[in-house]
Structure I
Amino acid sequence: MYQLSDYQFDLPEALIARHPEKTRTDSRLLHLERKTGALHHSHFTDIKGLLNQGDLLVVNNTSVIPARLIGHKASGGKVEVLILDYREGMAAKNASGDFSCRCLLKASKRVKPGTLISFGDGFSAVVEHFDQGIYRLRFLTEGDFDAQLEAYGKMPLPPYIKRDADAFDKKTYQTVYAKNRGAVAAPTAGLHFTDALMQTLREKGVEIAELTLHVGYGTFEPVRVDDIRDHAIHTEWYEVPQETADAVNKAKAEGRRVVAVGTTSVRTLEFATAEDGTLAPDAGPCNIFIYPGYQFKCVDAMVTNFHTPESTLLMLVSAFAGRDTIFRAYEEAVKQKYRFFSYGDAMFID
């Protein structure tokens, strides 16, 4: 249960979803009952029958920025930039006028401090610092930084998708309720929802609350230790507003289910919930690592996608439903040719 090898499984390459479905709700849905281990095959639109009147659905309203930029040095050498800390950069920009943040750079050789990288007309960056694989860049813009980012940036698709982002990804790799800019990866369980489906749920009596967790690139970082308990989890910035804390606390007091959309919502709710089960409004860094043995304090059910082998996300759902139960479900999903990972199909675990 604590060995990294316990979370390895074989997945045919053909089951990795490289593109989204034409319609968000066209994805399939595997319903897993935790108590019995029973599995039910359906489609995502059937989620409206699995959610009950009075359930509180908690979604992550982070918005993915087009964080991947392709630039060139004065020599002509190509440099690929991935912005890591948009929120930090905006805070600094508001204070000083400059947008400066940590980034990952990919080039034929290490890029030296002082190097100017040009992305397009009136949009460039200077390398200020390098430390332990992370660069700090100061962006130089003529006009609004966000406008330049939208013009020249690409959506930061996960590495396993193995293709360049296109114009459609700016819409499809974003939830319909995204509003707070700052993520470099989508909270992918939310990609299955449409505005119409959300309205249908409201009309049924499902309450919807929002929180923010700016999903970082650390979500793709592999676990490199044999004993998962030795893994240092990545940190991401979160915010739970007062109205969401009030809604969760009221639902728990009344015995209604709290249903988290995505592992990011699960992590945020569990991190911000006290040992007595009370959720407090707060904001700051979230670094909770949930793996088997963890006792859940807030979340009663979740919507999630199918996760990569040996990932912290697979460990989280294994903590929620049981490692053996999850692996039986994944084995069935492979057998039934479900689509895996960010643009893939969904699970509902209750």
Structure II
Amino acid sequence: MDTTKRVLDFRSDTVTRPHEAMRAAMAAAVVGDDVLGDDPTVKELERRFAATLGKEAALFCPSGSMCNLIALCIWTRPGDEVVMEERTHTFVYEGAGSARFAHVQTRTFARASGVPEVEDLVRSLRNPRDIHQPRSKLFVVENTHNVAGGRIVPRERIRELSEVAHAHGMRVHVDGARLFNAAVATHESVADIVAPVDSVMCCLSKGLGAPIGSCLAGPQDFIDEARRVRKALGGGMRQAGIIAAAAILALEEGPALLERDHARARRFWQGLAAVPGLAAPEPETNMVRVEVDAAIGAKRLAEACAARGLLVFAMTEEHLRFVFHRDQRDEDVDAALAILSSLCAPRAAS
């Protein structure tokens, strides 16, 4: 009998492990050399992904960060400017790849909700006739917005932003690492959400459950160039059909499971109301952004939780991020709330 204590891992939806059907699909995958263009399983994944997103073509990459960087490299040239909200993943968590490899300048704006307003884009536009200024060439939208707590950028807002950007000669790229979460929550198709944008990336290794990989989608000529850039970045993989087989399963079955993650996030949020010193806005998808009273401290609380077998990230000194994913159980929500309650309960004066 396995007496190992179950670890409650709420750090991210990247911690999911491939289930037995995925492992079997990986073992049985028909493979070839993807750099040479002859891995049939990768090609099938790319075909399905492009069709799902409503784009002409797609490219399988090792990570979402690489997909985002490839898009930056293609839609800009050195010295151009990219615009995005100041806590967007591409700006905060991707190792300054935009500067290191694409050689572009990033202009950010602050929006507490994480959802860009059209005025944010308009105010960020440069004068293309002024030689002192960089050219505004790309607008990046993260949907859902990670640091804002899994906030959804509405389809209509993406359409409005795309219209303004295109009118000023800019492209629009969607970092859709968790785009399927947004689609499930709004009862819309991912294709409809990103119909007006020029390129889009989705992670298959987050809530959808694949062990590795993301896909980038856009026009055929964009993807042709993306394949060249991927190679230059060291992202060309050989018998990648082994991991593409798992990604196909994730794309097929993963979206239908996301609502369960959202429901657990809501139930966790409701339970937080009884925990002193903690508060959180109502979640829109699979994340709960928990504000922690200064007397408790987010980092101290995260460390205390870890000692009890509850893993969670302290995103700042003031808040924790709980992420819900397919490897969790309903009872994990209750267990996490119990640990938080015991750690945050007021101590009786001695």
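Supply the structure label, taken from I, II, corresponding to mean count of other Cβ atoms within 10 Å over residues 187-194 with the calculated value 18.4. Walk me through the numbers before you get to the answer.
Details: I: 24.6; II: 18.4.
Value 18.4 for mean count of other Cβ atoms within 10 Å over residues 187-194 corresponds to II out of I, II.
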Handout entry: Computed 11.8 for mean count of other Cβ atoms within 10 Å over residues 35-42 - originating structure among I, II
Key = I
Exercise for the section: Assign the value -6500, calculated as helix-only ellipticity at 222 nm (-39500 (n - 2.57) for each DSSP H run of 4 or more, over all residues; to 500), to the correct structure from I, II. Expected result: I
Problem - For 70, 54, 35 (Cα extents along the principal axes in Å, calculated) the corresponding structure among I, II - result: II
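Using distance in nm of label points 7 Å out along Cα→Cβ at positions 91 and 315 for the comparison, can you identify which of I, II gives the largest number? Provide the component values of the computation, followed by the final result.
On the way: I: 2.6; II: 1.5.
By distance in nm of label points 7 Å out along Cα→Cβ at positions 91 and 315, the leading structure of I, II is I.
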Problem - Among I, II, which structure scores highest (criterion: mean count of other Cβ atoms within 10 Å over residues 283-290) - result: II
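Read the figures in this text as sums done on the coordinates, not as results from a lab. Computed from a prediction, not measured in an experiment: that's the story for all the values here. Cβ atoms are built from the backbone, for glycine too; each structure is taken alone.
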